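These are the structures, in structure tokens.
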Structure I
Amino acid sequence: MKTIFITGASSGIGMALAREFSHEDVVLGLLARRKERLDRLANDLAADVYVYAADVDDSLTMRSAAEAFIQSAGIPDLVIANAGVSSGTLTSESKDQVVFEQIMRTNVMGMVHTYQPFVEAMRMRGSGTLVGISSIAGFRGIPGSGAYSASKAAATAYLESLRVELSSSGVNVLTVCPGYIKTPMTDVNSFYMPFLMDADRAARSIRKAIVKKKRFHVLPWQMSLVGFFLRLIPRCIYDPLMRRAPRKPKSL
């Protein structure tokens, strides 16, 4: 029986992943802030499901949820740190400072809080997979989204550090960098989103990457090309090009 723990499971990619992995021989631990949504989701799934209402910002409640899941289902085979938030932000606006802090706490420390209760047990067992949902937005700084870009760049670097730390332990670490995925997070965007992918297709793509034991995965595949060229563009071209880019609206 496979055991899987997913954060941010009440909507978007997290919900799609829960549905993708839901089978009779699977035990799912689903965590999010909105328990009523988790309960509705759990009722629709074929798997044996445990739900936990918690905020990934809070290390103590995350540890309690992890310990409860281990007590009920054992050490997970797969942990997916998916919970994340996004909003347009501007450093010049003092009221955005609290939003900066929230985005960094959720998208970076939330990932650390998700893994920490499980890592040593998985390492001692000598098997398992840790998946972190980062973003192509972390490849370069996006104007108007400084907090989100910085948080995803930090998440990608953190996951790489963790991957190397665990490289001889039997525990695989996969960094997932989606482009535009149709979720509540992107529904607020009024601008054109190239290669927009629905959440169910994204979940299938992520599952294939997990099965293949990949270490880094960009989706959809077209965004891997976009990301490659983004990192190659010199600053003298990138800066004037991105000054004209559309800005993400404030949503937090």
Structure II
Amino acid sequence: MLDQKSRRGTEREGLVRRVYVVIMGCGRVGSTLARTLEQRNHSVSIIDQNPDAFRRLGPSFSGATVTGTGFDRDVLRRAGIEKADGFAAVSSGDNSNIISARVAREQFGITNVVARIYDPGRAEVYERLGIPTVATVTWAANQVVRRLLPHDAEPLWRDPSGTVRADQIQAPAEWVGHTVLSLQNDTRARVAFMTRLGSGMIPDRGTVIQDGDLLNLFLLEEQEESVRAALALGPRED
């Protein structure tokens, strides 16, 4: 049997490599995740305590289904954890998700793990312990807040520490005709990517900003006010 590193090298197809993912939890999130991965030509094995849950996968699902708990080592082995590239714990229980993620990482050496967590406080703790989490409640609340408050009042994303944020803005009229480099130098924000005429693009320093461009900026939370002031002011005179 090929080790994980060798197998990864042989499975590369162009720039997209097929991966093998084990999922714990076949609820709405887990079944959607499994079908999405399969549609992208990846291999999937999914675990759930209730065999009826696998009906959510539909008749076209060709991956493996395993009945049991995701923190049981024998169950994980039956699901193919020893050959897996990644593990996702997305059941309805925070404790089960965290324990499963830790077993996958610490006992089977799977470095690419993620756990869904409902309790935002727990999510922060486990992030500090090095277990990537998706805080469902926090994410959903933030999305609702973004839609309730005035445009641009809330960022697209904040990192778990609250230090870095991502904002999406229409290109200010003051910056049309100027380069991305000049905007970055003057505002101290970074243009991660932009959308122009419906197509995404990664700009270089010489890319000239056009009317209608949608800019996706990364900036420090503490600099948000100064960045917005600099955007409104326009380029500094040389």
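Worth a mention:
- Origin of the derived value -14500 (helix-only ellipticity at 222 nm (-39500 (n - 2.57) for each DSSP H run of 4 or more, over all residues; to 500); candidates I, II): I
- Comparing distance in nm of label points 7 Å out along Cα→Cβ at positions 181 and 213 across structures I, II, the highest figure is found for I.
- Test item: P(r) over Cα pairs in 10 Å bins from 0, in percent, for residues 101-220 alone calculated as 13, 41, 34, 10, 1, pick one of I, II: I
- For Cα extents along the principal axes in Å computed as 67, 41, 33, the structure of I, II it came from: II
- Value 12, calculated as relative contact order in percent (Cα under 8 Å, 6 or more apart), assigned to which of I, II: II
The numbers here are math on the coordinates, done by the rules we state, and not lab data. Just so it is clear, the model here is predicted, and its values are computed rather than measured. Cβ atoms are built from the backbone, for glycine too; each structure is taken alone.
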